[in-house]
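Q: Given below, in the form of structure tokens, are the structures.
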Structure I
Amino acid sequence: MYKSIIRPLFFLFDPEKIHHFTFSLIKLASKIPGLPFLFRTLFQVNNKKLERTLFGLTFKNPVGLAAGFDKNAVLYNELANFGFGFIEIGTVTPIAQEGNPKKRVFRLKTDNALINRMGFNNKGVKAATEQLKKNKGNILIGGNIGKNTATMPDHYTADYIACFKELHPYVDYFVLNVSCPNVSSHAKLNDKAYLLELISEVQKENKKFNKQKPILLKIAPDLNTVQLDEIIELVAETNIEGVIASNTSTNREGLIASKENLELIGNGGLSGKPIKNRSTAVIKYLAETSGKAFPIIGVGGIHSAEDALEKINAGADLIQIYTGFIYEGPALVKKINKAILRNQN
């Protein structure tokens, strides 16, 4: 029903506008007595064999919703009914910002992909914490944090620290987003020396709390092997809890979409099926080269249960979906969890 009726209807409208409409629809539906229970019945797979314990947290299943979908933490309680094992909110910045000018989200239907240049549009960290105070405790929450666009390079770390301190009581783990292609001064955020400084400062802040929260690093799918070796060294030197591989891509190779269409769209991060193999290759390299020294959350181009198993077989401990959720619908979560169970037996 989703792919035959709902998706074709939704795809008639602007991607960003339909995203907000969908949020309103899910909010409204979740207030109707009996519907949340129906959603749980339709989409959840509850089985102890799906549980995964990583960096001190127990995930009820390995399938998460990637950052960018529920930026401002307004829908995570309702989305928990759709079978996810964890939900990552954000990217959150210290101060609310509009992001890049619209139009800034584009569908590549022939490629089962999206291109976005949102630019960390969000309502700011304080708005997110107010929403997270409403947490019903049904799902693990990750906090994906970044810097404001207007922040000068000398103050990047202060932005991350501000978000970290504010969100700390309300999220289960943190993600330092240093790999989004839609923010300024991208180069500095990928410099190993700066990342050492950033992680060190965030870890110092973490130790001030009675309970420390796991810290992960989100990386790009376009890194070469030398850069990936630096990531492995970085994890070893800092002892951060893990890596999310990967963010969106700036690479446009192998797309079905015409060159003319891509030129009209312009810059932005590519997500969906076209980056599946790239992100899997990154996961495989990190896992094999490091000797599986740290947990990896695999994300990028997961549109089927087979895609998810491919990520897991490459070395991912958990996986996340986003574009696949939009193209394939909520049934994708259940399909992946059932396939993981079959694969374990």
Structure II
Amino acid sequence: MAAPGFWNDQESAQQTVGELKALKAIVEPARRLQEHADELKAMIELLEEAEDEEVRTELAQGLQELAGEVDRTETLTLLSGSDDASDCYFNIQAGTGGADACDWASMLLRMYLRYFEDNGYEAEELSIRDGEEAGIQSCNLLVKGPYAYGYLSCETGVHRLVRISPFSAQGKRETSFASVDVQPQVDDVAIAIDWDKEVREDTYRASGAGGQHVNKTSSAIRLTHHPTGLVVQCQNERSQHKNRAVARRMLMARLYQLERAKRDSELAKIYDAKGQIGWGNAIRSYFLYPEQRCKDARTGHTRFDIQAILDGDIQSFIDAELRHRAAQRHK
């Protein structure tokens, strides 16, 4: 990176910076563990020389913190897939439940955006469709950061919400669903596509906040892959050319994921299990009524601090799923 002219090729430079971040994500936690362990070792040596209650208390607290750090660092060893270190495309889609489902999809979007912010990920909005009454019908994000795909792939599936509906005049309890889908952003994918015969391209005007932000040209792109029925869209850029390029990369990523699913029984199981975005397919249920709790159907991991979860504190569910996958692989 210190070489003259390194930044002349921005695309290549950004790729190198991304590689550096991925390597630091491995090295830095191990380095911090060693430094923390050395500090605690020094405390033990002090206690061997002379008893000090304050040092003993600090040592006990430090050992507890170190155990937590070791536990978190161990999850990195579970991210050994070929694409785990990649950035990813992150999609949320409202399912069964009408306005409640669209509202739930927007709640999930807020939850994940908080998670991304708290964990140093960069999220770029590629497209979003508003719900007719409330919330969103769908959204597509590009999430960048160390092991973005490895961690976020754990969230693939249907998410279920049970609550008193704010859209019901009778104050009834409603169940609504939304799905999360994640694909790695991969370069130079060996997927053959006949863009002229297999893909239909539609252009439309991107929705905006109004005023000077309204897109007055049909720059948004929607691609439909006829053989698989996959649909992707991008409206983030003002340039139709840039939106087309991003949409094509998204389609390639999804086709790559499908090809992997055919060869990988674990991925195939995930996609088969996701099924319809409705009853019987939820990987995780969020209960706001009659009691407040959140339970993951795959791992059994349950928590009762539902507001913290909806504010983005979901790492424990991701870690539990990583360990669950590792256990399944070793059976």
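Taken together, the values in this text are just the output of simple stated rules run on the coordinates, not laboratory data. This is a predicted model, so every value here is computed, not measured.
Q: Given a value of 6, 24, 30, 23, 12, 4, 1 for P(r) over Cα pairs in 5 Å bins from 0, in percent, for residues 105-144 alone, point me to the structure among I, II it was derived from.
A: II
Q: In terms of mean projected area of the Cα convex hull in nm², which of structures I, II is highest?
A: Biggest value here belongs to II.
Q: Kindly point out which one of I, II the value -14500 was derived from, the read-out being helix-only ellipticity at 222 nm (-39500 (n - 2.57) for each DSSP H run of 4 or more, over all residues; to 500).
A: II
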